[in-house]
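Each reported figure results from applying straightforward, stated rules to the coordinates on display, with no laboratory input. Note that this is a predicted model, so its numbers are computed, not measured. Cβ atoms are built from the backbone, for glycine too; each structure is taken alone.
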Structure I
Amino acid sequence: MTGRTLRTLGAACTVALLASACAAKNDGAAADGEIVIGADIELSGSAAQGIGKAHNNSLKMVVEQINGRGVKVDGKKYTVKLEIRDNKSDPAESLNVYKSFVQDKAVAVVGGGTTPTTMSFVNSAEQDGIPTISMGSSGAILTNTDTKPTPAMRKYVFKTPANPDVIFGRMVDEFKRLSITKIGFLHVDNAYGTSGAKVATDRATATGDIELVDVEKFSDKDKDYTAQVTKLVAKQPEAIVVWAIQPMSGTAVKNIRATGFGGSVFVDSGAGAELFIKDAGDAAEGTFMVHPAVLAGSQLVATSPSSISQKQFFQQYSAKYGNYSGFASYSADALRMVVAAIEKANSLDRQKIRDALENLQYDGVTGRYEYSKDNHGGVSGDSITTLVVRNGTWELAH
């Protein structure tokens with residue numbers, strides 16, 4: 001064999017090895033007809049009871065439905081091997097869970113279930129090129145603030161909950177309906193709560209249609225927020241907004257009502273579970289929340305693709321688990337959209353799945369999604385409504 005022939009064979013082997021490496025990076029595992037998708041959620045820790053349990057229930061129900069019909073890719077029929085793993089409500093552990101999915105060659109990741117557990121691995125997801133759909137709410141999940149001169153949209157990261165500006169914008173609509181202008185704002189001191197406070201502050205500064213009389217924050221390690229609430233109430237707001245997930249939102253509302261505050265109380269979608277009412281007790285009565293309409297599924301009139309999907313999911317989830325959680329729809333839509341993108345791409349290549357996600361229009365349980373190059377954010381504003389606690393249950397406010 002000549003030296004030239006050996007060099008030619010060596011070059012061919014190098015090309016083959018590079019191709020193999022690229023395939024290992026871009027393609028997910030599909031051994032024995034199974035597509036591996038990772039679910040990074042809170043099965044233990046502070047967010048388990050209110051959020052993680054709902055995501056776990058929802059994902060198990062939805063993957064069973066998906067596998068009942070199968071996933072069609074390139075003429076073949078696959079089932080989804082959903083690897084649900086516990087991030088313990090801890091960002092560092094969430095990163096470890098994410099890394100385990102990389103090792104298992106998952107085609108995509110669903111999660112984390114909260115903003116902090118998502119933020120720990122979003123940069124890694126970008127570097128590894130793994131499509132990720134988070135159930136966290138903060139806009140920080142989607143935006144890389146390290147890019148200069150302006151923050152850029154992360155390419156591989158998407159989310160299902162509505163963006164904070166959409167949620168707060170709907171709150172302002174309700175303020176106007178109730179002739180409320182003076183607002184107190186209470187939030188948890190993390191990326192989730194801070195994003196809500198920034199939206200509220202920016203809105204007050206830009207439009208002048210509301211006045212923020214005070215903004216207070218508390219640590220997610222605190223068990224009582226009476227000191228912060230007392231400061232807010234002293235500024236005589238007409239309404240107080242609480243921006244925090246459950247159980248923190250329930251504690252905050254109890255603290256607010258314990259002061260004798262007689263104004264309106266609003267919570268963001270992070271409080272959207274049956275446990276808010278259970279934890280807040282009598283203090284929950286009359287509390288307003290901006291949330292996808294599916295939480296009041298029994299009241300919905302199914303006339304549109306989204307409302308039909310919402311009512312059906314509400315009934316299925318309630319029948320299977322006894323009651324409905326407001327968080328359940330976010331993970332259901334995340335998994336369903338990953339599968340829809342796989343089928344749209346007709347491929348298990350991660351890049352092609354990402355591209356399909358970015359151009360996906362989807363009528364989900366939470367509402368209408370219209371992802372694009374400039375919008376990896378959550379459900380559209382038309383899917384968001386105002387609910388209120390009446391006689392111990394969430395109902396449509398009007």
Structure II
Amino acid sequence: MIRAQEQAQKIRTLLDASNSFYQDLLSYKPEQTSLEQVPESKWNKFARTKGLNSNSSGIYLPRNQTAVIPGENPLSLFHEYFGHGLYCEQSLIGKRLVDLERKLLKEETEYFDGSQFALEDLQKFRQKNPTFQELDKFRKQNLAQYELFAIWTEFLLSGEHNLRDDFRRKYNSLQREDKVAVDSVINFSRQFGDLATFYAQGLARQTTPQRIRRLLEDIFGDEVVRKSRLILLTGSKKPFSDIDLFASSDSLQAIKNNWMDLVVFNEEDFERRIKLFEVQVTHPILTGEFVAGDKDYLRQKQNQLKEQPITKESIEHNLVRAKENVEYSRHCLNEDREASLSYAKTYLANALALKDGKRILTKEELDISLYSQSETFIELKGGKI
């Protein structure tokens with residue numbers, strides 16, 4: 001009895017400490033997932049009823065978002081509750097999995113309408129059910145990613161709680177191809193940090209200037225971030241959108257992947273573009289959130305945009321950039337083409353505004369201005385200007 005109480009307290013301690021870890025790192029923790037512990041003496045029977053291998057170390061049930069683990073197994077807690085649980089709550093793939101499971105449950109409930117049925121009846125229903133077919137295909141497509149994230153979670157939390165030897169024993173039991181995949185994620189996390197790894201694995205991004213600075217310090221190092229003249233957080237800041245960043249820096253390197261878009265201009269080029277009213281610079285300067293650098297310098301640049309003279313060179317620069325984007329769009333497909341034409345309109349609107357002595361310095365203001373609807377843009381697309 002005493003030992004059982006001690007084990008239960010250990011799981012509670014791990015649960016609380018891990019929740020605090022996630023809250024600090026990501027600004028969220030599992031909220032919708034419940035934990036069910038099956039005594040080890042009853043696990044074999046439970047596994048058979050769920051169609052599991054008796055040697056399995058837990059299961060996550062997406063349709064009711066429940067993590068079920070045998071006894072007081074820390075790695076199972078990490079894998080099922082924090083790995084699968086958090087993935088189903090905070091990734092688009094996981095959310096879709098939950099939605100499909102619940103849709104199937106509703107259809108099964110309506111079909112059988114409280115009547116008794118055998119497993120064979122359920123299997124026959126599922127064979128003909130479109131939702132089950134979609135769910136089955138979706139699971140197979142995403143199973144590797146789903147499991148990989150949970151195993152990496154075991155690695156991460158076992159390190160936080162001095163249980164890395166337990167993880168090594170689990171790791172040694174994996175197939176060679178699984179080890180290669182796990183090694184890839186572990187090496188990524190060691191190189192770029194835990195926060196970057198969560199985001200690269202598709203989890204929601206709660207972007208604040210403080211969290212983004214932490215992310216950049218993990219990727220580039222504290223000194224590189226401190227040396228940067230200016231780093232700003234821009235874009236929509238939605239949980240599943242790219243993290244859009246702008247920097248004037250001689251030390252940072254640009255990044256563009258499926259979760260981050262860091263635009264970097266060296267300090268000399270940045271100053272040149274400020275003088276030319278370059279929209280790619282003026283917009284973040286006026287709308288971005290300060291992450292790192294020199295706040296006084298940011299204020300100076302904001303004032304410079306309001307006070308510096310409008311020159312023929314700046315008008316011509318924006319007109320040329322408009323033409324370049326139109327030309328580039330001719331070689332693009334679909335989304336990239338639309339983006340290039342959107343930039344072309346913005347640059348043209350800026351050139352026309354500057355020609356009239358107006359300072360419309362953000363992309364949104366330029367896009368809704370009358371200039372962006374001008375017939376001049378149609379002429380530009382046709383090559384008449």
Worksheet item: With Cα extents along the principal axes in Å, for residues 42-177 alone derived from the coordinates and found to be 49, 34, 26, which of I, II does the value describe?
Response: II
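52, 43, 35 is what came out when Cα extents along the principal axes in Å, for residues 114-313 alone was calculated for one structure; which of I, II is it?
Values: I: 52, 43, 35; II: 80, 43, 28.
Comparing all candidates, it corresponds to I.
Where does the value 3.4 come from, among I, II, when distance in nm of label points 7 Å out along Cα→Cβ at positions 226 and 346 is the thing being computed? Mind dumping the intermediate values first?
Values: I: 6.6; II: 3.4.
Structure II accounts for this read-out.
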Discussion item. To test your reading of the models, identify which of I, II gives -13500 for helix-only ellipticity at 222 nm (-39500 (n - 2.57) for each DSSP H run of 4 or more, over all residues; to 500) when calculated.
Written reply: I
Worksheet entry | Ranking I, II by percent of Cα pairs over 36 Å apart, the structure that comes out highest | II
Item to complete: Figure out for me which of the structures I, II the number 9 belongs to, where relative contact order in percent (Cα under 8 Å, 6 or more apart) was derived from the coordinates.
Response: II
